[in-house]
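So, here's a batch of structures to check.
FYI, it's all coordinate maths here, none of it is from the lab. This structure is a prediction, so every number in the text was calculated from the model and none was measured. Cβ atoms are built from the backbone, for glycine too; each structure is taken alone.
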Structure P
Amino acid sequence: MINIKNVSMKFNLGMEKEFSIKQAFINLFTKKDKRKKEEFWALKDINFYVGKGEVVGLIGSNGAGKSTLLKVVSGVMKPTNGKVVVNGVISPMIELGAGFDGNLTARENIYLNGAILGYSKKFLNEKFDEIVEFSELRDFLDVPVKNFSSGMTAKLAFSIATIVDPEILIVDEILSVGDLKFQEKSKNKMMEMINKGTTVLYVSHSIKSIKDLCTKVIWLEHGKIVKIGDADKICDEYYESQLG
C-alpha cells in the first residue's frame with residue numbers, strides 16, 4: 001500500500017536569510033562551500049514497502065528523519081528526489097490540532113477540522129456526540145481552543161481524526177497525548193483500527209509501544225535506514241546502541 005522508492009529530502013537551512021538585502025550582500029563575500037553547508041539532507045535514498053494491514057514502526061534518535069518521512073508519505077511535503085506511491089486513503093495524525101483556529105470554540109473547531117479532513121457537515125452532525133464523548137470535553141465545548149491545555153487540544157484532535165476507520169493511518173507520537181486514562185483509550189482505539197485491517201506507519205520514542213503495536217520496524221539514523229526487520233529484534237538492537 002505504501003511504496004517508497006529512492007526518496008531523499010533536502011532542506012536549505014539558510015533559505016530565510018536569502019530574502020534579506022543584508023544577507024544578499026554578505027553572500028557576495030561568502031564562499032560557495034560555506035553556503036553549501038546550510039544544505040541539510042533530512043532523508044537520503046530511503047526504500048521500503050508497507051503491505052496492506054501491516055503495522056510498521058519507525059525508530060531512531062531525534063533528528064533521524066522520522067517525522068519528515070511521515071510528512072513525505074502523507075503528501076504534506078514533496079521529496080527532493082525519489083517517488084512515493086500510496087494506494088489507499090490516508091488519515092495523517094502528525095501534528096494534532098494544526099488545523100484548529102484558537103479563537104473558535106471546541107464545537108466550531110470540530111466542524112472546521114472535520115471539513116479539513118474531508119468530512120461532510122452531515123457526517124459530522126451524525127458523529128458529533130461520539131466525538132465529544134471520546135474527547136471527554138463536553139463541559140468545554142463553547143470555550144475557545146486557545147484557552148485549552150496542549151493535552152485538551154490533542155484529545156479533541158485525536159477524537160476528530162479517528163472518527164472513521166482509515167485505510168492507512170500515519171501516526172507521530174499520538175499515544176503520549178493527554179493523561180494516562182486518555183493514553184490508554186488512544187491505544188485501544190489504535191488496536192481496534194489495526195484489528196480491522198488498517199495499515200499503520202507509526203513513530204514513537206517509546207520502544208514498548210512500538211513492540212506492542214508493530215510487527216516490523218524501520219530504524220533510521222541521520223536520514224538513512226540502518227535496518228529493517230522484526231520489531232522485537234530491531235528494537236532490542238536499537239536500545240543496546242543507545243546505551244553504548
Structure Q
Amino acid sequence: MEKLHIKNRKGQNLAVIVEEVLNQKGLVFVMHGLGGFKEQSHIETFARAFSEKNYTTIRFDMTNTFGESDGDYEKATVTNYYEDLEDVIVWAKSQKWYQEPFALAGHSLGGICIVLFAEKYPERVKALAPISTVVSGALSAELEDTKEWEKTGWRISDSKSKPGVVKKLPWSHMEDRLKYDLMPDVAKLIMPVLMIVGESDNRTPLAHQQIPFDALPGKKEIYIIKGAEHTFREKEHLEEIKEIFLKWIEGI
C-alpha cells in the first residue's frame with residue numbers, strides 16, 4: 001500500500017492511497033461521499049472486494065472534506081468533488097499500473113460524480129458501482145428543509161463518521177448541487193452497473209435509486225441491504241456488501 005499526495009488543478013494537495021496488486025486484472029477508483037474520507041469502513045469494503053479480485057485500487061480524499069486533503073468542508077460542492085475525481089484519473093494515467101477501461105465505485109455524492117464521469121467518457125469505464133447514489137440536486141432538495149437552509153444560509157449537523165465534528169454546509173452547496181442530474185445522459189451507461197441502497201436510507205432512498213436503475217440500458221443489478229441506513233457501518237451489512245461486490249466483479 002502506497003500513500004501519497006498529488007496536486008489537483010487548483011494546486012491543492014489530494015491524499016491518495018494506491019494498493020497495487022500482482023497479476024493485475026483491472027483498475028478501480030473508489031470515491032467517498034460528502035464529508036467522507038478514504039478510510040471509512042464502507043469505502044474500504046468496496047476497495048477490498050476489488051483488491052481480492054486482482055484489481056489495483058485507488059482511494060482518495062476529496063478536497064473540502066474531513067480527510068487528509070486540503071480544503072474546508074464549508075466549500076464542498078459536487079463540482080469540486082467531480083473535478084478532483086478527474087484530476088486523480090489524469091494523474092493515474094502517467095502511472096505504470098494505469099489501464100483502460102477501468103472501474104469506478106462511489107458512495108452518495110461520490111456516486112453521482114462517478115456516474116457523471118462515465119456519462120462523459122463511457123468508453124473509458126469498464127464497470128460502474130454508484131452506491132446509495134445522489135441522483136440529482138432536485139431529488140436531494142425534496143428531502144431537505146430547503147426553506148430553513150436557504151433562510152439561515154446553513155445546514156448544521158453532527159458527523160457520525162467523525163464524532164465531535166460539526167458539519168456546517170452553506171446554502172451555496174445546494175445551489176451547486178441543483179445544477180446536476182444524472183438522468184439526461186443515463187442511456188450512455190452501457191457498461192455493467194451495480195447499485196446498492198440501505199432499506200432505511202432517508203438521504204438517497206430506494207425510490208430515488210429505482211429511477212436511474214429502470215432507465216439503465218445495459219447489464220444491471222440492484223440490492224437492498226435490510227436494516228441499513230445511508231452510510232453502511234454495521235459489520236453484517238459490510239460483509240453482505242462485500243459478497244455482492246465479489247460476485248459482481250467476477251461477472252464484469
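Structure notes:
- When distance in nm of label points 7 Å out along Cα→Cβ at positions 38 and 134 is calculated for each of structures P, Q, structure P gives the greatest result.
- With Rg and Dmax of the Cα atoms in Å derived as 20.1, 63, matching label from P, Q: P
- If mean projected area of the Cα convex hull in nm², for residues 166-229 alone is computed and equals 4.8, the structure in P, Q: P
- Sorting P, Q by relative contact order in percent (Cα under 8 Å, 6 or more apart) from high to low puts P first, with the largest value.
- Here helix-only ellipticity at 222 nm (-39500 (n - 2.57) for each DSSP H run of 4 or more, over all residues; to 500) was derived from just one of the structures P, Q, and that gives -12000; the source is P.
- Structure responsible for 0.10, with FRET efficiency 1/(1 + (r/R0)^6) of positions 46 and 110 (r between Cβ atoms, R0 = 25 Å, to 0.05) calculated and labels P, Q on offer: P
- Structure (P, Q) behind the derived value 0.30 of FRET efficiency 1/(1 + (r/R0)^6) of positions 94 and 158 (r between Cβ atoms, R0 = 35 Å, to 0.05): Q
- Answer label among P, Q for the case where distance in nm of label points 7 Å out along Cα→Cβ at positions 6 and 214, calculated from the coordinates, equals 2.6: P
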